[in-house]
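Next up: the structures, one after another.
Laboratory data are not the source of any read-out in this text; all were calculated from the coordinates shown. Source: prediction; values computed, not measured. Cβ atoms are built from the backbone, for glycine too; each structure is taken alone.
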Structure P
Amino acid sequence: MRLIVNGASHEVAAPDHERLLTTLRERLHLTGTKLVCGRGECGACTVLVDGAPAYSCLTLTAACDGREIATIEGLARDGELHPVQQAFVEHDALQCGFCTPGQILAAVALLDRQPHPTEDDVRRGMSGNLCRCGAYPKIVRAVLAAAEGADAHG
């Protein structure tokens, strides 16, 4: 099957039952996507499939044939962090960092859908991504700051 990951086309021979998380990490060596719960409960494995957030631990690779997949490795451009990544750094919206790739990709999808979210919108939009360190207030501030920055630069 053919996967388009971070803009690059990859021919992948994976069994029908293989999860996208496994394909990304073990076949394409993109290890930014994290395996934590393996049951779609934490969001650490969130990637974007055709622009929508998806738990890669629950998504079959075969279901992604021909689709566009974005991982944390594909967000920065020309050495510049994506605005959401930059906002996470500026607002110290991470501690251990294990959930951060999934949090950032969920935030990117949220801002693509809703460029001017309220604090409540961000809390609802990010609710599928858990942070065991409890950095939620900083994550919310970072997402709101990224939205404001997009307004200032857009």
Structure Q
Amino acid sequence: MRARLPSERVGAIGSSLGGAAALLAPKPLDVDALVLESVYSEIGSAIENRMIAVLGPIGAVAAPPITALFKLVLPPFLGVSAADLRPIDRVAQVRAPVLVAGGMLDDRTSIVETRRMFARANEPKRLWVVPRARHVDLEGLAPDEYREHVLAFMVGTLRR
């Protein structure tokens, strides 16, 4: 975008893994505004939360040892360590205004993780907690509120 429209301000929205990818890039995205929706804080909690969500009570028992095993096999198979997959450690490197959004009922990225990500972000920043949202498309679930929060944040931040 910067190459095609060098004089324009650029915003990005990263949802779930897309938001994690935006934070885990070799350097922070060159954007003027960033929205992070339902972004996991670190790979261990991401794996455990998803196992519990999918497997229920069995997942609660199986998640800790499987997560530990996954962390062990990450380096030889993927060439990264669990320490490399911690968006929460990278959010403070973002210099653009940030809106962190998450669902109160999200069982994949807990509201506690969302609040921790927000706490680590630099000012200016905003937090939007969606009361009835799980790990879903927030715009699809609450389109009016999405425009009120996300669109207003983008327009207000990117306006010259």
Structure R
Amino acid sequence: MGDHAITLIVNGTPHRLLVEPQRVLLAVLREDIGLTGTKFGCELGECGVCTVLINGEPALSCITLAALCDGDKITTVEGIDGREAEIVAEAFATEGAAQCGYCTPSMAVMVWYLLRRGDAPDAREALSGNLCRCTGYTKIIKAYERCIQIASR
């Protein structure tokens, strides 16, 4: 099997790429496009630190084949914007929710996604797919709750 020619629309910018059939989206985002905000974690789809949005829905980029994303719209942490992004940044900074910072991009993407959707599930439910390496959940949960409070004003 040869390489596949694909186009990914990443954070609004089209990227034409040749990718090997087994190459995962996370590797393409980081190594080919240069967006390193999305992190490698377990590489098994269990920790959530590689979470991006594909066509507006959360997806684990470490187990998503890039070749299957041809024409898809991908949003990474570098692409979150608008009022919701400002709310997330303010809340995470105020609550000190970054700690080591490794899980922060995926947490920010998920919170931004939920704010955009207008959905406010329980913090533990909302972030259950995103693991924190240094067990900083208390501050992350406070930041999420602050985001919901600010957004509801």
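For the set P, Q, R, ranking by FRET efficiency 1/(1 + (r/R0)^6) of positions 15 and 79 (r between Cβ atoms, R0 = 25 Å, to 0.05) places R highest. Here the criterion is mean count of other Cβ atoms within 10 Å over residues 71-78, and among P, Q, R the highest value is seen for R.
Between structures P, Q, R, the greatest calculated value of distance in nm of label points 7 Å out along Cα→Cβ at positions 55 and 135 is seen in R.
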